[in-house]
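Below: a set of structures, written as structure tokens.
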Structure P
Amino acid sequence: MKQVFFFLMLMMLGVACPAQQKVKHRVIRITVIDKNTGLPVDSAKVIISMMVDARDVVSDVKYADQNGHCSFQVDANPLASGRAGAFKKGFIGYFDDNYIDLDRSFANVNKTDKNIVLYLTSDSLNHINYWKKITIRYDIDTLISLLKSNKYPDRSAFPLLFWEDIPKLLTSGNNRTMINKYPISLISSGSTKDCYLGIVSLWFIESTRITVLKKAFEPLEKFPSQSPGLLDKSKPGSRQNNIETMERAYQAYKIWWEKVKKMDKEQGCKINPLENTGLEW
């Protein structure tokens, strides 16, 4: 009798709790190619992250085979969307300015995708050459003239500067011309304000120094600060764009340049011109 009762209870539970629907999947095949050689990249790590129902993020990791292939099962929900990326030591993501996301080692995963090709490159200069190609280069006299006349054309574009440009930039390092068109970082929360040309010139010198120091090539890495302005450490949070502060910084950079101009630039850039001045960018 107890067995019959137990069986009936199971039947009732089965009716009350319908069986879970199986999640439907689709297969996405990813191929990883070395854009420099055109050959497949074996053992590349591929990560795919999918967002389902606009809330749940599911990630999976696979490694490409000798043909650069790996496959993923993803949710077939038409609302599911995601992103795939490829990585391997000794390779970097291939930069392509015709590609909407620039870095072709990443790709969006859409509901109709079945095959995706990701591109890495063994060319270590790919990123450097890309940024050089799109970075504006002016001779320094032209650059100073554009700034002085408030005609600097693109506030988001930092000019291409070289170590050898420092002496000419220094000649404007205490110029009292007030300007309001100069580069400003894209991540800056503020807007361009009136600033002395001398402070902007010193800011450019500092950019040149840290670019050599960090071997930076990506534009955002070249900004010493989000916008030109000196901070007095004795007055936290107070940006000092005044003549007295500009003159203090100018004298510090003059002394620094006299000290490092005959040094190897790799060594010279390690010396901070504002050390012991109480100022910083």
Structure Q
Amino acid sequence: MPLRVESNLAKTFNSTGFLAIDIGGTKLAVGVVSTSGELLSRMQTQTPVSDVWGALKKLIDAQMLQTDVRIEACGVGCGGPMTLGGESVSPLNIPDWRGFGLLAAVESATGLKTYIANDAQALVLGEVWCGSAVGVSDVIGMVVSTGVGGGIVLNNKLVTGRLGNAGHIGHVIVEPDGRLCECGAHGCLEAHVSGRSIEAITGKSSEHATNEVKTEAGKLVGRALVSVGALMDLQLCVIGGSVALGFGDPFFNAVQHELDRSARLEFIRGMKVLPVGLGDAAPLIGAASLARSSY
């Protein structure tokens, strides 16, 4: 996939903002986000099989070279697992990185104070800042894409966990003795509804999924959310990612139906599911919100 550039920088001269980086198994993206949450510029490219850092650094260098915005700090959303703060990352869907020193690499490349979290943790912060979860204190954000990730805000605070991996809903078991997941377990949500899993199951990319496949994926996501929602006392789930957003209404309706059907405890009844309000900009705005809330 060729480098794609989107820019509205002509109207942001002398403004301030954040450098935002989104790292996924399918694509790498780098953008500039204003202090009010507007995505001002974006560059992206396909995630290569090898030398992922080399490809990412080219994007970072190009973005920093073209921007007229004064950058305050850098935020990075990356698939996990990772050590706290992203000093070392080992995304399951990027085999090229095992114990990769992402924090040091980004800070060396940018000269910026950098904050790193799981990509879905970054996404939920962005949705609370200026997306579908504004004003909601207890929410889970999900990314259903090449992989499946999650991030949780409780009492208006991001839950990170001991090593920064809290919220990994993709590894909740939804089908006992189900498909083998890349993590080594059987029946994980990710092993059944991620883009790679759907292609392996159906023989077709998720872009060509039938309504039956979309509905089944939604049901399994809803099944996972019933357990996580009860465990964490949540009000809302916001979901982004190319698979979820591409599946659209059949998927989201199935998630909500399973929640309504199976969530019987009084405090979880009425838990809602919404698409991310920031659309495909959610990962980058989420990464910027991580820097905004930390620096």
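The numbers here are math on the coordinates, done by the rules we state, and not lab data. Quantities reported herein were computed from a predicted structural model and do not represent experimental measurements. Cβ atoms are built from the backbone, for glycine too; each structure is taken alone.
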Exercise for the section: Consider the structures P, Q: one of them gives 13.5 for mean count of other Cβ atoms within 10 Å over residues 59-66 as calculated from the coordinates. Say which. Expected result: P
Handout entry: When distance in nm of label points 7 Å out along Cα→Cβ at positions 195 and 219 is computed for each of P, Q, the largest belongs to
Key = Q
Exercise for the section: For the read-out helix-only ellipticity at 222 nm (-39500 (n - 2.57) for each DSSP H run of 4 or more, over all residues; to 500), a value of -8500 was computed from one structure; give its label from P, Q. Expected result: P
Practice task
Work out distance in nm of label points 7 Å out along Cα→Cβ at positions 51 and 67 for each of structures P, Q, then name the structure with the largest result.
Solution key: P
Practice task
Figure out for me which of the structures P, Q the number 1.22 belongs to, where Rg/Rh (Cα atoms, Kirkwood Rh) was derived from the coordinates.
Solution key: P
Fill in the blank from the handout: One of P, Q was used to calculate mean count of other Cβ atoms within 10 Å over residues 163-170, yielding 21.8; that structure is Q
Handout entry: For 2.0 (distance in nm of label points 7 Å out along Cα→Cβ at positions 107 and 123, calculated) the corresponding structure among P, Q
Key = P
Handout entry: Top of P, Q by distance in nm of label points 7 Å out along Cα→Cβ at positions 187 and 227, largest first
Key = P
Problem - relative contact order in percent (Cα under 8 Å, 6 or more apart) - highest-scoring structure of P, Q - result: Q
Exercise for the section: Of the structures P, Q, report the one carrying the highest value of mean count of other Cβ atoms within 10 Å over residues 115-122. Expected result: Q
